[in-house]
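Every number here is computed from the coordinates shown, using simple stated rules; none is lab data. All of these numbers come straight from a predicted model, not from anything done at the bench.
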Structure 1
Amino acid sequence: MIKSTVAENIISVLKKTPEKLRKRVQEVIMDMAANMQLAVKRCFVNAHRVIDRFHVQKLAYDAVQEVRII
């Protein structure tokens with residue numbers, strides 16, 4: 001675990017893993033934070049980025065609530 005949400009701090013920790021292993025990662029599940037997207041994009045160049053289900057459901061729920069209230 002990393003005690004930071006700053007992209008550069010996350011990247012520096014992830015880059016301690018050998019590049020050969022990082023290139024083998026095929027998929028990374030993450031939240032929608034821009035800092036996480038940047039870190040994953042830089043460290044796991046071959047991986048597909050997938051937004052976790054909880055965040056997608058929350059966005060959909062909030063949108064439905066907004067329309068319902070109007």
Structure 2
Amino acid sequence: MDLSNAVWRKSSLSGPNGGQCVEVAANLPGAVAVRDSKDPDGSKLLFTPGEWRAFVGGIKSGDFDRLV
């Protein structure tokens with residue numbers, strides 16, 4: 001998938017020095033892309049919008065808390 005028009009954003013809770021953050025591009029037709037903010041030219045993960053909604057919903061509901 002061509003990501004040249006991706007608009008990347010990271011959480012407003014991220015510190016100004018970068019830290020360990022992910023960036024998300026949700027402006028792509030039929031896809032949500034995720035990358036490591038420390039390695040913007042590295043690998044990206046692609047999700048369908050439904051997969052992304054399910055993932056974010058799982059985070060919000062605490063589904064992944066027991067994994068930490």
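Computed quantities for the displayed model
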{"quantity": "Entry that produces -5500 once helix-only ellipticity at 222 nm (-39500 (n - 2.57) for each DSSP H run of 4 or more, over all residues; to 500) is calculated, selected from 1, 2", "calculated": "2"}
{"quantity": "Winner on relative contact order in percent (Cα under 8 Å, 6 or more apart) once structures 1, 2 are ranked, highest first", "calculated": "1"}
{"quantity": "Identity of the structure behind 31, 14, 8 (criterion: semi-axes √(5λ) of the Cα gyration tensor in Å, calculated), options 1, 2", "calculated": "1"}
